[in-house]
Structure I
């Protein structure tokens, strides 16, 4: 059973990536000509990977006092290291693309000097560089913890991943509003927890017992995150749009509507899954492979909303 679950558990990541890119494509259709920036394609990959890293560290932290954790700490450190390494690469590419965009250059013609100047002079470049440092530290610490089987606490890794996730959002347009940065941080971290913890559960839960123990815990956390996500998103959109009419007359507003529709669909799906998945899994009436399939489907649906959100961040 273990071999079969592992074989099924990895290729589905590509499917989640494709649905995330579908979300970006949908936002592009809705927002043209107001945006989004082509960097949204890389941005959604970076945010998705970062959310998974955050989710992995969150599971590690939640199991810190358990004598027999349902998820193997070594497996979690390995997963965190691999995801953080990919996240670092995505963030480096994003900095290069942002440097080219700032100078009006082709993505394939930007020179190292231009990137260095972007990082040194432009605030967005400095934030991007700081994000790369944070993600690289997470990757190194996690890799060392895995290779040496060290019982290191997950809190510092969780903090670094969270800082990297919120670095760009908290410095955006909402930073000019009272408590705007706090709202953005709450929005981003709630989304990362909701998506990332489920992705990591799908990557690392190997047995019916693990799903039985952890899925109810995730379900409780996820519902709380959804309401934080919805509340902060409504406030952010209301401040940015300033009225009802821009919801349909601007590209930004149309993407917001699509994001609201996606969230409503996810809420309905979540309510249904709590009845048809969480309860049977908690009662050991559902196998690990069946839980994995449901986790993959929900992760893929969430990824569409992540694509819309990533595109929204670069839409005028």
Structure II
């Protein structure tokens, strides 16, 4: 049998790449672009994707990409990972990922993120092998690529390239989350420099399975308004991470939310804090102990919060 060759994507690979995603995910992959070879080529032409493919006897059997919204961005997401079902377990995804990491500096990238599905451990083990550090949990975040009824919960990972830095603000972390933040502070470091005052307006979007809230800061008035949203809604909040985090944390906890970690803010050196209220009930067996603890605390918090709501309404 011929050896699997890992190389950079070519336009002639677009059809084979699209067929690969169908073999792996059927019609359920979260990004519809992978089903349209023309879109695959267009993303590469605009330098929004940089892909590596695994080829066996002229057939595309593996794919992974560095994805960024614009060619001049210095951060990207390692995504669009697929390996032919007949070859899974043969380290092809790891080889693709390592080849991409070796290209980061030439592409001008200084930091990477990865979103790991949690319905199985494969992507989580891959992220660990490639050197990513888990930073947070995004509950019920995207439709599952495996056609399950529940939305997929995501583990967020981050990696810095070369000697680049992405420090966290100097924060007096609340006691309840020090177990999570202390190792991340030790890895990413801290800065006393205040992040620029957020100019982005409050955004609220209705997405499959949840309401998505993005805010630069959390005032008492906004926290109270979020608290009054319907109890049956599943609500995620991405909030600018700043030195006033203890105040933001206290206000959102009082509004029924729980802290689930942090996310690197796209296109900037800053971070966003993640909060959630009303997660779906589910059991997950996660690869990383801290992420398992976050999930278990989220589930316990959700049960207690819903129980309190029922008691209040009685």
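In terms of percent of Cα pairs over 28 Å apart, the structure with the greatest value among I, II is II.
Structures compared: I, II; top value of mean count of other Cβ atoms within 10 Å over residues 21-28, i.e. the largest, recorded for I.
Set I, II, criterion relative contact order in percent (Cα under 8 Å, 6 or more apart): the highest-scoring structure is I.
When distance in nm of label points 7 Å out along Cα→Cβ at positions 93 and 109 is computed across structures I, II, the figure 1.7 traces back to II. Each of the structures I, II was assessed by distance in nm of label points 7 Å out along Cα→Cβ at positions 221 and 237; the largest value belongs to I. When helix-only ellipticity at 222 nm (-39500 (n - 2.57) for each DSSP H run of 4 or more, over all residues; to 500) is computed across structures I, II, the figure -26500 traces back to I.
Rule-based calculations on the coordinates, nothing more; no lab input. These figures come from a predicted structure and were not determined experimentally. Cβ atoms are built from the backbone, for glycine too; each structure is taken alone.
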